[in-house]
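**Student:** In what follows, structures are represented as structure tokens.
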Structure P
Amino acid sequence: MLDPSLIAILLGTLIGFLMAITGAGGAILSLPLLMYCLNMEIQVAAPIALFAIFIAAGSTTVIGLRQGVVRYKAATLLAVIGVLMAPLGVYVAHNIAVFWLHLLFMLLLFYVGTQAIVSAKSNNLMQDSLYHHSATPCEINPVSAQLFWTASCTKRLLLTGAVAGFLSGLLGVGGGFVVMPVLQRISNLRHRMVVATSLAMTALIALVSVISYASYSAIQWHIAIPFALATLAGSLVGKRISTTISIPQSRLTFGIVSLSIALAMLLNMLL
């Protein structure tokens, strides 16, 4: 039988690679893989997944800030409300039956996997160009590349951050799968800016969620640290390859993997 630390390294490398080529989408796959490959309860696996998300997303955010592609004001607004909601999600996770957490996570995987495949098939994701439909709630100034802040834009970002933060704490997910499609729908940000802004918010919320979990029980750092470092390494490798993969292809890959894991979880619950 393989050493748990070695399994954690292999899983982390895979997750980091998927995060890089799908734009943070791979983070949601951390939890089920940790649960089933290392035989962990969901409350034990969640902070490990979140710690890895924080390390990988945080390092990518630093690079994004240097490149000027992070819309830091939007990321801050998303993160502030997300940080407030994350501890509530952690509290709920420790006060409901494990069965309901498994069921909710399975349904979430089915949903995001299906959405990813639909968006890939319809090719609704823009490659690296501005949206062309008329007034979106969060318009960007083509000259300064800064958002025009409106009441509608602010309300939508606050709601999105709240949902992402709550789910992050509840299920140990990064929240990027919530933020990215919303930003793509309500703004005309370039795809690189959407990914970078989503990762910046994800890093902050993941950190607060880890701290919240640590206040309930000890985190298995002998698994968390190698898993997080491997996730970072995998993301760096994936980033080099991601330039050769189109956005629809990356979304299709993520959708297929998500649905496969969701089906495996369903079979495990039924048997």
Structure Q
Amino acid sequence: MSSASSRWLVQSPADNAAQVRLVCIPHAGGGASTFHAWRELLKPSIAVCSIQLPGREDRFREPPVRLLAEILESITGALSSLDDRPLVLFGHSMGAIIAFEVARQLEAAGRTGPAALLVSGRSAPHLINRAPQVGHLPSSQLLNRIAELYGGIPAMLLSDPEMAAMMERPLRADLAILENYEYVTAEMLHCPLMAFGGEDDAWVTADELDAWRQHTRGDFSSMQFRGDHFYFRTYRTQLALLARIRECCLAAALRSR
């Protein structure tokens, strides 16, 4: 893997017992560390990697990317060398849209597509996103408004101007991607697809999760857990989600044999 590609993919050496590789893509403003704990919880049968977008965590000195096409090109390039195991994509919120478009690009290019696509916290891409647009808000309001809509931002961060400024920079770039996203009709995916969400997520209903079934010719299922938009931040729910992810990944590995 080239040094440029490796910056996009945070991974640890795969255990020899790993049957499948799970690549996780975070929410708007989030980084690869969102999924750090999953490495231990899913090994040894599943090797967990995370996408790291510019402008956050170990890439905070780099300018954030505001164009979805540029992100898709970089991620598909980074994934091109991961051909030793079946690949499963997982994306939460903004990450769900990115994972979906990466899967479409891989299949459209005639390359080996994902063995499964797992999406979370996002309505199907052809539907109108009901979440309010907030990217235009001034700095004094943006993070507080995001916290009101979705939760997930610690009060300590909101009260620290330096930390808030560091978070706002990549978040604005991600919001530009989300709020300018336009679904384009294309060939349906062939891989299995599973959609997850929180029962109390104000912006994603059970019907909006079920609507993802329109985007694959493969098997489809959806499932909700107790909680809001960031439902898997509670340990018990995270374990329940990972149990389903494990089942999906291992089933994908069996199909790929």
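Each reported figure results from applying straightforward, stated rules to the coordinates on display, with no laboratory input. On a predicted model such as this, the values are computed, not experimentally measured, just so you know. Cβ atoms are built from the backbone, for glycine too; each structure is taken alone.
**Student:** When relative contact order in percent (Cα under 8 Å, 6 or more apart) is compared over structures P, Q, which one is greatest?
**Tutor:** P
**Student:** When volume of the Cα convex hull per residue in Å³, for residues 30-117 alone is computed for each of P, Q, which one produces 102?
**Tutor:** Considering all the candidates, the number was obtained from Q.
**Student:** Quick check: -25500 is what I get for helix-only ellipticity at 222 nm (-39500 (n - 2.57) for each DSSP H run of 4 or more, over all residues; to 500), calculated from one of P, Q. Which structure matches?
**Tutor:** Label of the source structure: P.
**Student:** A further question follows. P, Q: which one has mean count of other Cβ atoms within 10 Å over residues 158-165, as calculated, at 21.8?
**Tutor:** This figure was derived from P.
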